[in-house]
Structure I
Amino acid sequence: MNRREFLGTSIAAGLAVNNGLSLLGQQTSPSSAGASSTAPSWLTEGPIVFAGCWDDFPLYQRRLGGAPVWLDDLYRKQCSEETILNMKKAGVTLGIIHFFKGFGLEAEQEHIAQTRVLTKLMKKHGIRVGVYVGSTFGYETFLVEKPEAAEWLVPDYMGHPVYYGDQTFRRRVYMMHPGYREYIKKVLHLAIVDLGVDLIHFDNTSQRAQADVFQHPLAIEDFRKYLAKKYPPSEMKLRLGITDIRYVTAPRLEHDPKFLNDPLLQEWALFRNHQLVSYYKEMQAYVRSLNPAVAIDNNPSTGLGARNLMWSQGMDYAQLLGAVDAAWTEEGIDSGVNADGVLVSRIRTLKAATTLGKHIFCYTWGARGNWGFAENTGSRLQMAESMAYNKNCLGMVGNFNAIGDLEDEPLQYIRFFHEHFEFYRDATPRADVALLYSTPSMGFSGDRPASAFMLASQMLIQAQIPFEIIFDQHLSDLSRYRALFIADQECLSDQQVEAIRSFVIAGGSLIATGHTSLYNERRERRVDYALADCLGVKAPIWSGAGRPEIGEADQNVTGPTVSKKVGKGFAVYIPEIRLQKYNISENIRNQRVWKLAENNDVLRKSVESVLAARPSIQIPDPRAQFYYD
């Protein structure tokens, strides 16, 4: 058995257990903090295995172009009872189908009528129904139905219309426009009350709060109101240096900034996240008012990786997932060891969602990338990975028309998930280590916190050390962990620093690297590390505001690893996590480049030392160490 074959047979059990997922039945755990108490019960009653067909309808495909001449035949087939029976036989429990793409309820009435028929067929055979609700407008038809909706459309940005990629017939709208929100509620009422669906799938979340969308005049007005409400005049002066914000406007930048030191850029990113979360909270509340048993998901798309979600997408991942029951990831990866020897996975995203008590919807079969795998193992591992790390969800196993042609291999995985679901349902992690994802650190800084987080998590995954990913709000209670790992998460508030210090003094362990705690939550430089008493080191000399060194050379920390007793606990400080040349020669945001750090042994041994080399769960099989080959 070669190493890829071994990974394929072990990831769902061995690797999963040793990275902190209990497969021994249900446990209680505070790791689900943030989960909605009103989440529909059906999300945990049985396995979530789903198929989809939300884009496969003639109106959209013909306007998009490139459709085959037999398009209508495909459409009829996916809506047939034979197809639904094939789904049922394969073990599919949920279908996400076309409903509202944004062309307008009148323009889409023909395929909405077919959605009604399809919904009845699926329910007849015990398959739950989710419907697609898009975020863009096919304005050529929508404005015929509702001309006043032209006010909802985002104006040109940097001289260009704000389209959905190269689909010029799809324009973007400002989601918080009152007229738009009321129209979407009309769409939701039709789906929930008239059709009786089980889930609303909100697509394109990753683009709703992008910079260009918030050039809408109402968004700029809302931004000023947000600032005025958030800061009294005296605090506004301390925050922005001004008190009169009548001429404050949305920044226009041709390139993404490397650092968000400008307080207005920071506030604008936070505002976009505030509006995004507010929109989904409002929609969730409306959906629950119509039927508490209906779930909602959205699509942050990129998952939890090295991308600056706060700036590029106006997204605080933890807050956003708190407003929904499930979230998509479309990370576009093939799980496994690629030709360059890099272990590629969605494990970070799945762990983060589990911490937040949420389900992740992802493609697990037939969604192959092109990263040069020597063997066709990607989809098999994606199914095992989702089975092991996800919350009750195997993921999307194909589109409607493809289910009848599924090979025996994916069907075996689906059957296994059904037959052994009692081992997976609501299983919660048993973790020794908490790895911090600090939203201001990842959102306001350059690549350093992101690369440090990625390489620290890569080490924990490959060393099979039981760990969880936690967010800012989880620092208030670290009692269930033996150690906290802070990988260059530099922007910590005074309250967070005190919580970390208290954890260590009480007997916990801390592993920190680089510039951890050197900045406050607004990325304002401190005189010294706020955790200097724990870390046992002094901060590098500050070169002055606006100098190139800020975030770059004033961060070249050197020196030996420092270990010290702190109260009843223990702290280890590692000056830096060194990227291999392999990593920095590629796009820093690309997950496939995350080869283990140059000083990975130091990171691993530091964690093992504070755990006394005894993780709570261990895999005795020596073949599990193939990652270090």
Structure II
Amino acid sequence: MNIITVIPLTRSKVGENLSYFTASKVPVGAMVSVPLRSKSIHAVVTDCQPAENLKADIRKAPFEIRKLGSVRAIRFFPISFMTSCRILAEYYATHIGNILNVLISDTLLEQIQKIAPPVQKTDTNETISPSIKTSETYAVQGDDDDRLGSWRSMIRQEFARKKSVAIHAPTVSDARHLFKALEKGIEGYIFLLHGGMTPKNIVTTWQAIAKNPHPIVMVASGAFAISPRMDIDTVIIERENARGWIQERAPYIDIRHGLETIARRLCQKVYLADSLLRVETLARLDAREITESSPFKWRSISAAKDRLVNMRMPSADLKQDEKVDQKTSPHFKILSPELEELIKHNQEESTHLFIMTIRRGIATITICDDCQKIVICTQCSAPVVLHTSPETGRNFFMCHKCGIRRSADETCKYCDSWRLTPLGIGIDRVYADIRERFPDIDIIKIDIETTKNDKAVYEKLERFRSKPGSILLGTELALSRLSEKVEHVAVVSLDSLFALPDFRIQEKIMYTIIRLRSLAIRSVLVQTRRSEEAVFEYGLKGNLSDFYRFTLEDRKKFSYPPFATLIKITLQGKKDIIAQEMSAIKTLVEPYELDIFPAFTSTVRGLSIIHGLIKLPPLIWPNTDLLAKLRSLPPGARVKINPESLL
């Protein structure tokens, strides 16, 4: 008799693991049907042991272990994959089932008995210690065209060796772009898989990948961490520095890390690639944990002429005690003379101009003049954005993270001051300003409010392409979808980003500028009221090396990754209760120091949010003691390992 432990694949509220007894010896990674309440559900086997080895545990169990009955097991997941999931579950202080839900598409799990199993290679390396490196990881830093050229050459070489290639991208749009850029010449041997496809198309594509006798290229999003091929020797993680790799819901795992962990267990070569790699990745290169691959560039080359326009008004131009009002003051300008001239030139020359602003709305942040606190969302603590209702003409605050809206007629939550000043420049204000000055120019606007799906975005991009002399005005949504080059690129303002409490914000700004430079053929213009920030000089000159050294020194000063592992614990609830709970957690995790964020933020439900942060020296996580303590936290405690933001 054997006791099997399974992860239930159900949305019902059940335990992370269930146990059953059976006369059969069921392999780890098998898919089985198990009884749950009054029905049968699918589950993944994570352990199988003889019952005699678990007699004491069985007697102590607070529940009756049910009989599994007849077993029609399908060995779907290789043991090497399940081992990788176990390693990841320990790193992210969660359970294997949560890891599976992130790395495997829901469609594959639902159709698991109808599709070919992902038996990549063999499980000969399953006895290898997790600490032993079983594959090489390479760093590729270069312009988009150079990287795509390298992938085309690599695909030809791998096909000649009768080997397949997997390329992963952070978003659906990135995956589509890669597929389109690489498919010429290998039609029929390149396949696209992403969450935007219908279940029927996902299953059809998966089966086609499995049955094709020729080596293939699989371009996929992170939810397809495995494939039904035994011949994949190379895994490419593209746009490695882009946002979108870390899940916004529990267990908040970094899919890049997950893909690399799985590839190492399968002895696959891994390429981490982008125009600017993450600081953490470049630090691994310095430490010789990974290897530099050709092409590798420390300077981003662009033929476009770059200009940095200082929009800050000289103090001599202001009268003493004069307050600048963005709406009425003649001193405040949204469009510089240089940008206005570029707009005229673009129209006269019938070229194309992309103007980017960071966020939608009127003003990207609002600050209290008295206490200098940023006005934030009462639901999730993100900075709110000022909008104007087209129906009523009244201003309102909207959180672009959780969608909560509220009236802008309020005082400061911290000091009760009425002196709230909107800063930053949202896309609505830019649109109105351009329309007022250039009424005959076609302005094509892309943001989440005007283009609610990819179809609408690509229709507007096509319209922009077909109308020389037009302006494409967009947020990061437009930048992420814009793959073809344009003659001119301009940035109205990135300044509001500096106000965000995110230790990676300099890297985000640098990455944005580098991507914009890669799109521009003739000119790049960046407006700012913070021209003293070194990141603008590094970005516009494509100086990746000095930016990396500058940022690395800054990270070292404050003990941020890669010089520490950050563990953030978040509680939400009644202020007094969560204060006591966080205090108890502080005691629980000793001797590790928990830095509790001093400010509470009220939510619309009258609740509060509190954060705690643990900074660990590198290379000591995960450790058994702290992991056990984190796993013992109440269900309402959210744990994030190396979060993208400390907000």
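Can you spot which of I, II the value 16 was calculated from, given it is relative contact order in percent (Cα under 8 Å, 6 or more apart)?
I
Comparing Rg/Rh (Cα atoms, Kirkwood Rh), for residues 137-336 alone across I, II, which structure shows the greatest value?
II
If you rank structures I, II by mean count of other Cβ atoms within 10 Å over residues 145-152, which sits at the top with the largest value?
The structure with the largest value is II.
Thinking only about Kirkwood radius over Cα pairs in Å, which of I, II has the largest value?
Result for Kirkwood radius over Cα pairs in Å over I, II: largest is II.
Which structure, out of I, II, was Rg/Rh (Cα atoms, Kirkwood Rh), for residues 105-224 alone derived from, given a value of 0.97?
Derived from the structure labelled II.
Each reported figure results from applying straightforward, stated rules to the coordinates on display, with no laboratory input. Everything numeric in this text was worked out from a predicted model, so none of it was measured. Cβ atoms are built from the backbone, for glycine too; each structure is taken alone.
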